[in-house]
Structure P
Amino acid sequence: MELRKAKGTEFKKYSVLPGFGLTLGYTMLYLSILVLLPLSMIIFYSSKMGWSAFWSTVMDPRVMASYKLSFGASLAAGLINMVFGVLLAWVMVRYSFPGKKIIDALVDLPFALPTAVAGIALTTVYAPNGWIGSLLGFKVAFTPIGVVIALTFIGLPFVVRMVQPVLQSLEKEVEDASASLGASRFQTFRKVIFPELLPAALAGFTLAFARSLGEYGSVVFISGNMPMKTEITPLLIMTKLEQYDYAGATAIAAVMLVASFLLLLIINLIQWWTNRKFMSQ
């Protein structure tokens, strides 16, 4: 008992931060001002419309088409980044080659580059008369494919930066030990490497997916903004705001908020289940 009191006294004496109650209070106040209060206003203004007006707004065919493109393109971009982000992180960690530091810096470029600049650059390259677009046998810019490319561009760093630390902490000797026990390369990857990488890859996918859902600047140029075809939901919200239809904009935003929260909850549950499954093996 005396030892516990001594440890508690020592913790209070050398603790850098204030007590739990004070820090928790500041944390909740900070989150409430920056996150909870603005999000609650979306629900508040949407509730003023009435159920029939709200339903007709969010179920409009043009709005439904924008949902399909935004969520579908974000999911596709997240999955692409999950695969190629892991591959890029593997190359960056496991191999040494000329220009490695330059490539490592380029991975973070989508973080620093203004999204409007990225959108203009991608549109210029993938337009029918662009450097890459002119070489392709199909149209990329001003189609849903262009939207996926833009969302893949802005989401790539999330997966790479989540997987890199895991690969750096994974010792090469573990793979050598697996090979010395007679395991093939595929068995080593499936039994040794994959369980370690999967949680980080899922976390990177979640971040990339969430970032893509709200993306506007890099998509608005390359998409072409054609209603029912290449119009994303954030652009539709901006259009309604420019038309002073604040109720309609908040209604669509509320649907995006609830749907995004549910999808992220499902992804986190899958990640939790995956961690629990592999840890029990």
Structure Q
Amino acid sequence: MIPTDQLLSFVAEDVSSGDITTLALLENTVVSARIEAREDMVVSGVEECVWLFENAGVHAVPEIMDGAQVKSGGRIISLKGPVHAILSRERTCLNLLGRMSGIASGVAKANHLVSVVNDHVRVAGTRKTAPGLRYFDKKAIVAGGGLPHRYDLSDQFLIKDTHRSFLPVDEAVRRAKAYSDKKVECEVESLEDALLAARAGADILMFDNMTPDKIREAISALKSAGLRENVTLEISGGITPDTVGRFAGLDVDVISMGSLTHSVVCADVSLEIEL
């Protein structure tokens, strides 16, 4: 379900006491407009933009659905309604559509780079999202073909180095499994930690900031111990589109990339009035 209260708060942030330029210059006539792509992209945020315009009394027709690809110049949404309403929602919608489509396009690009090497591996996001925008960032990841990973701290366990500062990795896994039946993921930084966590019953091992050679050694040890089939293997730690190919050939299941949401390059979209 779309968080409509949050969408309206975005509008309130932008409009405040009214769009004084539009109010001063334009009669509130009914006009047609379109939102279009200015570059090739995977689209996300259409549903939210349609809702925002419809909420303002503008008839909004999606011309392409979230998760679809659109070429530069392609029409994304057709609009018809009072010009005051259209222009008052313009920037909020373009900002959201541009950010979400940028994330979706980045995920699609990363997925392509990975699939060329290994079609078994899935690309995932992280919790490195902009505060207040996690719902939209995660939705955009899915639209781009990625895995959203944990939505918040209660979704599943993720035992990090900060937790392991207080107790051994195998004890941390055992305590988590005793606490709840939710999946237990454990960051590991060495072959030894990977074996300890797997033997303790971790569901997911996250190789954190390890080189491809070190990860390969750890996977080989897991296979020799008969533990590889018991766990999902994930790689994380500073991976970008420029480096993801170095890791894609490893026998892992997931590559998570914080850069997908913490270093977003917004897609270029625009609103054009049709006179």
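Rule-based calculations on the coordinates, nothing more; no lab input. Computed from a prediction, not measured in an experiment: that's the story for all the values here. Cβ atoms are built from the backbone, for glycine too; each structure is taken alone.
When distance in nm of label points 7 Å out along Cα→Cβ at positions 152 and 224 is calculated, the result is 4.4; to which of the structures P, Q does this value belong? Only one of P, Q returns 4.4 for distance in nm of label points 7 Å out along Cα→Cβ at positions 152 and 224, namely Q. One of P, Q was used to calculate P(r) over Cα pairs in 5 Å bins from 0, in percent, giving 1, 6, 12, 14, 14, 12, 10, 8, 7, 6, 4, 3, 2, 1, 0, 0; which? For P(r) over Cα pairs in 5 Å bins from 0, in percent, the value 1, 6, 12, 14, 14, 12, 10, 8, 7, 6, 4, 3, 2, 1, 0, 0 is produced by structure Q.
helix-only ellipticity at 222 nm (-39500 (n - 2.57) for each DSSP H run of 4 or more, over all residues; to 500) computed as -13000: which structure among P, Q? Going through each structure in turn, the value belongs to Q. Using the calculated result 22 for relative contact order in percent (Cα under 8 Å, 6 or more apart), pick out the matching structure from P, Q. Going through each structure in turn, the value belongs to Q. Among candidates P, Q, the computation of FRET efficiency 1/(1 + (r/R0)^6) of positions 192 and 208 (r between Cβ atoms, R0 = 30 Å, to 0.05) that gave 1.00 used structure Q. If P(r) over Cα pairs in 10 Å bins from 0, in percent, for residues 80-167 alone computes to 15, 33, 28, 17, 6, 2, 0, which of P, Q did it come from? Computing P(r) over Cα pairs in 10 Å bins from 0, in percent, for residues 80-167 alone on every structure in P, Q gives 15, 33, 28, 17, 6, 2, 0 only for Q. Here distance in nm of label points 7 Å out along Cα→Cβ at positions 72 and 256 is compared for structures P, Q. The highest value is that of Q.
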